[in-house]
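J.: Following this line, the structures themselves.
What follows is calculated from the coordinates using simple rules that are stated; it is not laboratory data. For clarity, every value in this text was computed on a predicted model and none was experimentally measured. Cβ atoms are built from the backbone, for glycine too; each structure is taken alone.
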Structure 1
Amino acid sequence: MRDYVAGVRVPDEVVRRMEDARDAKEEGLAISLEIIAQILEIPGVHGVHIMAVGWEEAVPEIVSRAKLLPRPII
């Protein structure tokens, strides 16, 4: 994404983690879960929009592992 999607910025640390990963898919899931956890700590944020372009089947796994369901009533 860093090199092929205009306007996308991927931190060097994330690129290194993916390059060094034994299992790139599992590392990608771990990174996404960490980012979701950080976002949900921001006051006023009540959810996230998940897009897994070209890997849509990962979305249910991300939702499950991030414990995003059931949605809390606010």
Structure 2
Amino acid sequence: MFDGYRPWRVTRLFWDVTPPDKREFVADPAKGSKHNRGCAVDLSMCELKTGREVEMPSVYDEMSPRAYPD
């Protein structure tokens, strides 16, 4: 697990440091986020035999179309 509950001040910080053209990938602090409410986690999967992380379409916190949920 990479991230879970996130204080609102961190959501605000993410918004402030993210370039405007990438803000679709971070929560708008005016609305808050599921992380602020304890309703979301960022995680990955590992192979049980090797303990290695399973390759995903995008890496953690990647801000590209590969990171879209669909």
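J.: Which structure, out of 1, 2, was mean count of other Cβ atoms within 10 Å over residues 9-16 calculated from, if the result is 10.9?
T.: Corresponding structure: 1.
J.: If mean projected area of the Cα convex hull in nm² comes out at 5.9 when worked out from the coordinates, which of 1, 2 was used?
T.: Working: 1: 5.9; 2: 5.4.
Checking each candidate, the match is 1.
J.: Here helix-only ellipticity at 222 nm (-39500 (n - 2.57) for each DSSP H run of 4 or more, over all residues; to 500) was calculated and came to -13500; which of the structures 1, 2 was it taken from?
T.: 1
J.: Okay, moving on. Comparing 1, 2, where is distance in nm of label points 7 Å out along Cα→Cβ at positions 1 and 49 highest?
T.: 2
J.: For which of 1, 2 does relative contact order in percent (Cα under 8 Å, 6 or more apart), calculated from the coordinates, equal 18?
T.: Considering all the candidates, the number was obtained from 1.
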